[in-house]
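These are the structures in question, set out in turn.
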Structure P
Amino acid sequence: MKRVAKKNSRVQSRKSPSPLPEKLKQRLYPAVLELFADNDFHHVNIREIYRKSGISPSTIYRYFPSKEDLLFTILDEKISEIGVLVREHIKGIESTKEILRKIFWVTMDYYDRNPGVAVTAFITVPMRTWMKERSYRRDDASAIIEEVVKRARDRGDIDPSIRTSQILDQYYMYCYRQIHLWYFNGMTTRLVDRIPAFFDILWKTLSPPEHSS
């Protein structure tokens, strides 16, 4: 267990040798996400990406040493957009309950609007591989929730016996579970529409005992 913990603590962030020009990004990113959303991880290679995007393998390799570097750079950039959106949407909201609800709404709405990111990140990518990447453990999302929890504790809005790490676990657990169900059921519904099914239950577990009913 100690060896595994030590290995997991060294989460690495892949970086391309130089910034990818925006013009190439607009052609490459959608093609990569579509390929990985529609195919098994191991069935996608640089040649397939070239065929889909029209960008030559030599150009792709100039910026990304491998398909893994390419894919995880895209996921890291895309998933980081959620944190930016969350900060913007929770401005001016006073209620801790409504802030947390909004965080889930922004997250699920983002994946509704970017289904290729959701499927690629949560269905296609081998979990062991993704765990080594920055995009698996988002520091920005964690920082926002930690700020919200600290403020909620100061105001007495949540059960003081619940640790911040447990609240983060709940956030990620519900996100993962809802995306898996959404995909399993053919992506025929919106992820945001599933929030009422779990949020009130989640809030009851977080509320102080005298406010949980």
Structure Q
Amino acid sequence: MTVGLEKNMISQSISLIGMSNVGKSHWREKIAPLGFTPFCCDDLIEKKLEPYLRTNGFHGIEDIAKWMGQPYDQQYPANSALYLKKEAAVMKEIIRELRKGRKRLIIDTTGSVIYLEEKILDALRKLSIVVLLDTPENFQQELYRKYLLNPKPVIWGDAYQPLPGENPKDALTRYYPLLLKSRNKMYRRHAQIILDYDKLRAREFNAQKFLEEVELLLGQK
């Protein structure tokens, strides 16, 4: 059942940003029934990459991670660049929808959205409320554990720089916290609202409370 505006006064669109596995998809699914149209950027990018995945016998978001590889793999530079190109195309399509006047979209971005060109991020801020699902430092190891169990495509940028003779996987483990730290600075620079990690995981904090918290924090700006 869709909740009307009388119970939920937010009429703007919301863009969720933050690290992979921090809960963006969870909140997109919870918020959508409250009158929001969901956009899952992972799914939209996967569709654009399907011809490249199919050529290599891959399919699905987990296979995108296999197709892209890790920063020490030979295919990584070219495939990660192609991934970002398709991500930019997806974000431009969403921005076009926003510019048409569409209201109340809930946009589940990827963890790498912050690496797109500035004009895309500027448009997202102007046309939606950019909400960061914050990641405290003490959750970094949990994120890395989730990443190993369920790998998603990761754009490392300059965060992966192994030492001479260092095992590539050891370097990946060592540099993952640095990647989180670097990304958190970028997320915070682009976010209009930052939601507390512990509050998001409180049992009583549901989708309606999420929207109420966003509205409250907007009113304080």
Structure R
Amino acid sequence: MSQPTWRSYCQTIGDRAPLFAAIREAWDPDVALYPGSYVDLSPSTAIPSVTYVDTDRRAARFFGDADLVASELSGRALPEAGADVTFIHQDYSTPLPLETSSFDLLISLYAGPVWDNCREYLTPQGLLLANASHGDASLAALDPGLRLIAAVQHRAGVYRLIREGLGDYLVPKRPEAADPQTIRDRGRGIAYTKSAFAYIFQLV
């Protein structure tokens, strides 16, 4: 199997760079943490400093090639973005060599229980971007320390941040399903009356 790159990976997941450009425009995070990133370099097109974490050896090889990473970002990064790209080859569920409360944005996209394991690294009033694929957004929605500040809609390659009418989102179709331990045990999100690609929460 050939070594994957971010551009080749985009053919599978799509280009998430516009999503992070929208997040930067709205909240201007400087430092982000992306556990379970694989080779998704898209946050670095918009955010100055991003730390990526993954156990996959192909991800380690990709991020270990500084020239390749730089070429992938060339012509794609916003001003001041991509200045610091760091990779940690480690399971994010184990303690990471990072200071607590040191990241403005925590990214959880199709990567499992990121919030449960990495919340300590988020700054006060920091942001969590999460989707519901492994239950992370569902757990975040039930966490009294977080409040929903945006829903992310994704259609035809276009990302939109929805910041009004948020009471319509994260309403369980079955209220009894909104149990944190059940969500953790099943490892997947619950069904909502109105869903989104992802959600953005803020520490309160």
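Each value in this text was obtained by applying a stated rule to the coordinates, not by laboratory testing. Note that the structure is a prediction, hence the values are computed from the model and not measured.
Could you figure out which one of P, Q, R the value -20500 for helix-only ellipticity at 222 nm (-39500 (n - 2.57) for each DSSP H run of 4 or more, over all residues; to 500) was computed from? Among P, Q, R, the structure yielding -20500 for helix-only ellipticity at 222 nm (-39500 (n - 2.57) for each DSSP H run of 4 or more, over all residues; to 500) is P.
From which structure (P, Q, R) was relative contact order in percent (Cα under 8 Å, 6 or more apart) calculated, if the value obtained is 31? All intermediate terms of the calculation are to be shown ahead of the outcome.
Values: P: 23; Q: 31; R: 18.
The correct label is Q.
Given a computed value of 48, 15, 11 for Cα extents along the principal axes in Å, for residues 61-108 alone, which structure among P, Q, R does it belong to? Attributed to the structure labelled P.
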